Structure 1
Amino acid sequence: MTKKSLHWADITAEKIIREKGRKDRYVCASGVTPSGTVHIGNFREIISVDLVVRALKRLGENTRFIYSWDDYDVFRKVPVNMPDQDKLKNYLRQPITLTPDPYGQSESYARRNEIEVEKLMPAVGIYPEYIYQAEQYRNSVYAEGIKKALVNKEIIRGILNEHRTKPLADNWWPVTVFCSSCNRDTTEITGWDGGYDISYKCTSCGNEETTDLRRTSSVKLFWRVDWPMRWAFEKVDFEPAGKDHHSEGGSFDTAKKIVRQVYGCEPPVTFQYDFIGIKGRGGKISSSTGEVVSLKDVLEVYQPEIVRYLFAGTRPNAEFVISFDLDVIKIYEDYDRCERIYYGLENVSEKRQEKEKRIYELSSVSGVQAEAPCQLPFRHLCNLMQIHNGDSEKVLSLLKEEAKRTGEDEYTRYVNSLKTLKTRAACAWNWVTNFAPEDFQFRLVEENSPPVSLEENIISAVKQLAEEFDLKYDSLDERSLSGLIYSAAQDNDIEPRDFFKAVYRILIGKEKGPRLASFMLSIGREKIHSIFSRY
């Protein structure tokens with residue numbers, strides 16, 4: 001029997017089973033309008049659903065995880081990060097699925113944004129079933145659902161008016177019609193026969209037409225009606241939503257009433273998730289403006305397991321920021337500690353252990369390994385990547401040799417972890433070169449660069465340190481090397497602080513850098529000898 005978990009995803013899974021009863025399959029849903037770059041805030045919803053799906057599977061339940069692309073929504077605003085702004089403006093008020101890709105690479109503007117997300121989902125271990133709403137509507141799949149909304153339009157109007165300061169007009173309709181001539185939603189409904197025929201006139205081009213809901217590609221429900229209709233159509237058991245949708249009188253509130261009173265179904269189990277900020281930037285990120293950080297951007301700095309960890313380890317209703325500054329190092333350290341706790345390599349209380357173990361399981365992309373992976377601290381890796389000027393193959397080769405020297409078990413762990421280590425090395429280099437503070441960045445001096453001008457006693461101390469480093473290298477560790485550094489300074493009547501500055505200047509041309517003893521050991525005997533031999 002699966003041990004009861006206190007993780008929010010497991011609690012939600014149990015709530016779904018309790019409220020929906022035992023079923024052959026539970027449908028979990030998510031979706032977004034691909035009106036621009038799909039940002040990391042949108043990703044919070046899809047991974048929240050994925051975590052609950054995993055929790056249901058852990059309980060032995062069958063699931064269907066659907067992700068709807070609302071690509072039949074109206075193209076309302078040209079994001080500022082898109083090229084050909086004037087060209088795109090010609091497609092405003094048309095469905096985004098009919099708006100061309102400004103880069104000319106995909107069949108439409110919407111499809112370009114969809115593809116970018118779909119390609120990345122497997123990298124973070126998410127495999128939903130995609131539903132394309134433009135295809136559904138244009139194939140008249142929802143004809144009966146639309147008709148039911150038209151039949152019950154006064155009920156729907158009453159529900160929506162409960163939360164409006166200005167009531168909807170008496171001639172309000174729950175649908176919008178895209179003109180078959182100019183493709184815009186600038187239409188007015190002029191009649192409905194009570195069945196499947198609906199008539200309209202376009203205020204943009206003057207086109208007038210009567211169309212059959214069972215054969216048209218032009219009629220679409222408004223969002224607040226479309227959502228509950230699809231809950232009923234797909235038999236959705238669970239779908240979360242952002243706090244804007246969950247506000248009193250918000251779209252989720254009205255959708256619950258509509259799905260009950262119009263479609264005769266119960267709304268899905270839900271929870272509210274909060275917004276995500278980016279460290280150093282305020283306000284809500286938005287696809288329509290183009291002011292976004294995408295999942296692709298985040299994966300440039302965080303390996304997939306840590307992206308999952310950020311969300312699995314945070315309650316959905318808690319607002320948090322994704323950082324690109326020095327906090328990145330701490331986040332990697334927190335994840336590595338979580339991993340050590342999972343494999344019993346670090347002792348904590350039983351309660352903390354159970355919590356961290358479940359977070360680690362949910363952070364995995366394709367399941368946890370039987371044996372603990374090889375860990376390489378992110379800070380140390382950043383230093384190694386800078387020492388070797390971004391050459392990850394060189395860095396990993398050195399780690400491979402070190403693992404071989406340590407023993408067969410460590411070498412096996414290295415081999416089994418190589419894919420993850422490569423990803424972490426790439427993330428480290430991306431972070432160092434693009435986001436790390438300037439005082440964290442360094443570059444080893446070129447071997448043919450002129451020596452730094454130093455006083456005689458400092459040169460003597462450098463020579464002493466170089467000789468001791470070379471002689472005792474094979475037995476040195478960070479502590480013993482620190483002793484050699486302080487001895488060299490003391491023997492030559494130099495303040496340790498001044499000697500540290502001098503050594504940093506010799507190595508990287510700056511007066512401070514990574515912890516010196518560890519740094520010199522990372523550089524290695526050959527490079528240290530080459531640099532120090534000039535003094």
Structure 2
Amino acid sequence: MRWRGPAFILLLVAAVCGGLPTAAQEGKSAGAADINVNAEDLTARPVAANWTSYNGDYTGSRFSSLHEINTANVAQLHAAWVFHPGNSERLEATPVVIRGMMYVTSANDVFALDARTGRVVWHYQRALSSGLLDDAAAHKSRGVAVWNHFVYSETDDAHLLCLDARSGSLLWDVEYADKAKHYGATSAPLIVKDAVLVGTSGGDSGVRGFVAAYDASTGKLKWRLWTIPGPGEFGSSSWPGDSYLHGGGTTWMPGTYDPELDTVYWTTSNAAPDYVGDSRPGDDLYTACVLAIDPNTGKIKWYFQFTPHDLYDYDANETPVLVDAEENGTLRHLLVQANRNGFLYVLDRTTGKFLRATPFVEKLNWAKGVDAAGRPILSGRIPTADGTYICPGVVGATNWFSPSYNPNTGLFYVMALEACNLYFAAPRKFIKGETYYNTGTKTRPGEHGQKILLALSIADGKTAWRYPQVGRADSSGGTLTTDGGLLFFADDAGSLEAVEASSGHPLWHFNTGQPIHASPMSYAVNGVQYVAISAGSDVFTFALPH
């Protein structure tokens with residue numbers, strides 16, 4: 001860890017480190033000095049005027065209680081302002097808004113904007129890192145976390161930054177993983193009580209995954225949970241020799257949190273190497289899992305593995321959504337995930353007990369179903385030297401882009417992908433400086449996938465309605481649902497759309513002219529509701545005429 005010193009010398013030190021805030025030149029908004037995010041802000045559910053974290057609130061449901069924009073007037077929605085950060089053509093961040101101040105990332109840069117107008121209040125700049133592999137080399141950033149007077153961001157080379165929320169000054173900088181070992185970061189951090197939780201990317205680059213918690217005030221390490229067990233630990237039989245050092249299981253999306261159960265739910269990626277599992281016999285814990293973690297100690301309370309001994313690149317990093325629903329007259333605390341492997345899972349989030357799993361895509365042949373214990377019933381299709389046709393394909397039946405849940409409709413919304421691939425296997429050893437694929441996938445000539453927006457019933461997994469998309473099936477747009485009876489989503493043709501949440505009836509769309517690889521959010525300032533999304537190289541914000 002490199003401590004940057006007292007606040008009065010931070011501008012000088014930040015400039016030396018390549019992080020020079022421009023607040024002095026661009027001024028402060030009226031509300032900048034008032035930013036102070038407390039526990040009440042972070043635990044509020046559902047969200048309303050503030051959107052306090054990547055998923056809005058701790059549940060991951062992306063449900064907003066705002067209803068000024070509703071089914072009766074959404075057709076009048078118009079672009080209020082557009083912000084162009086200028087250093088990325090593929091924004092993946094969900095903005096965070098606190099009391100009229102928006103915080104958004106682009107590559108390693110962090111911006112504070114007046115959420116009413118898009119005016120830049122301050123801008124923290126940091127150079128792109130070199131020597132990275134895979135996703136980290138694309139310099140992806142999905143947003144910030146906020147707490148007290150601080151903004152936290154992960155850099156492409158796995159540094160955790162703490163900035164002053166009022167000025168953009170760099171307060172401290174912790175290198176929490178070594179890029180020389182192929183680690184990177186793409187996620188937004190998660191604040192839980194007085195800690196900042198972070199994960200890493202690099203699962204396909206031969207790293208050992210982990211989740212770590214840092215003191216939100218000082219940046220000191222509180223705990224680290226390795227997702228690949230070391231020698232002698234439970235689950236280590238899958239990792240002979242030093243294979244555990246390169247086993248994957250990375251943690252490249254933020255988790256969710258239940259304050260009443262005081263439990264964090266964090267998901268993990270595929271096992272490494274991909275496609276060939278001979279060097280990692282058994283289930284390969286804790287890859288393709290959701291981990292229930294004690295946030296005070298970093299100890300695992302329970303785990304559930306969606307795809308044991310994953311040979312298909314079925315990362316489980318899709319959002320684990322926390323839903324409270326009545327079943328058979330009893331209120332149950334559920335965890336719901338639409339997994340990349342094509343099944344919608346429902347677990348008891350108190351105990352981790354498997355309750356049910358149902359397929360949500362039609363193209364699914366890697367498994368015949370899921371048994372009573374939650375384990376997949378395999379079909380026998382595995383990658384081969386000559387290629388095996390496997391569904392879902394390598395991108396998955398869905399992926400990291402955000403689902404949502406509306407308690408008024410009882411429906412779970414997810415952007416699904418109907419697609420398959422030919423999977424090829426060719427064993428090779430880990431080579432430092434190279435990705436750890438063994439070997440890859442191809443699409444059959446003439447085939448292409450299709451994105452379909454689905455509304456699923458949590459009670460039985462059945463599809464309530466479906467909205468097929470027009471496009472190339474290469475977008476990564478997620479969803480947002482509101483108390484106004486709406487579902488906003490990024491479609492596969494570069495538009496932000498709104499449909500009726502109960503029926504899927506289309507009501508409004510705005511073509512951004514760019515591919516969308518982010519999920520929408522909503523907030524309010526002075527009683528005016530806004531909807532915002534990152535699209536291509538811009539952040540678009542919409543409101544009703546006033």
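Here FRET efficiency 1/(1 + (r/R0)^6) of positions 225 and 441 (r between Cβ atoms, R0 = 41 Å, to 0.05) was calculated and came to 0.85; which of the structures 1, 2 was it taken from?
The structure behind it is 2.
From which structure (1, 2) was Kirkwood radius over Cα pairs in Å calculated, if the value obtained is 27.2?
1
Any idea which of 1, 2 comes out highest on distance in nm of label points 7 Å out along Cα→Cβ at positions 113 and 241?
Result for distance in nm of label points 7 Å out along Cα→Cβ at positions 113 and 241 over 1, 2: largest is 2.
Starting from the value 28.9: which structure in 1, 2 was mean count of other Cβ atoms within 10 Å over residues 265-272 calculated from?
This value belongs to structure 2.
Name the one structure among 1, 2 that helix-only ellipticity at 222 nm (-39500 (n - 2.57) for each DSSP H run of 4 or more, over all residues; to 500) of -500 was derived from.
Only one of 1, 2 returns -500 for helix-only ellipticity at 222 nm (-39500 (n - 2.57) for each DSSP H run of 4 or more, over all residues; to 500), namely 2.
None of the figures in this text is laboratory data; all of them are computed from the coordinates on show. Just so it is clear, the model here is predicted, and its values are computed rather than measured. Cβ atoms are built from the backbone, for glycine too; each structure is taken alone.
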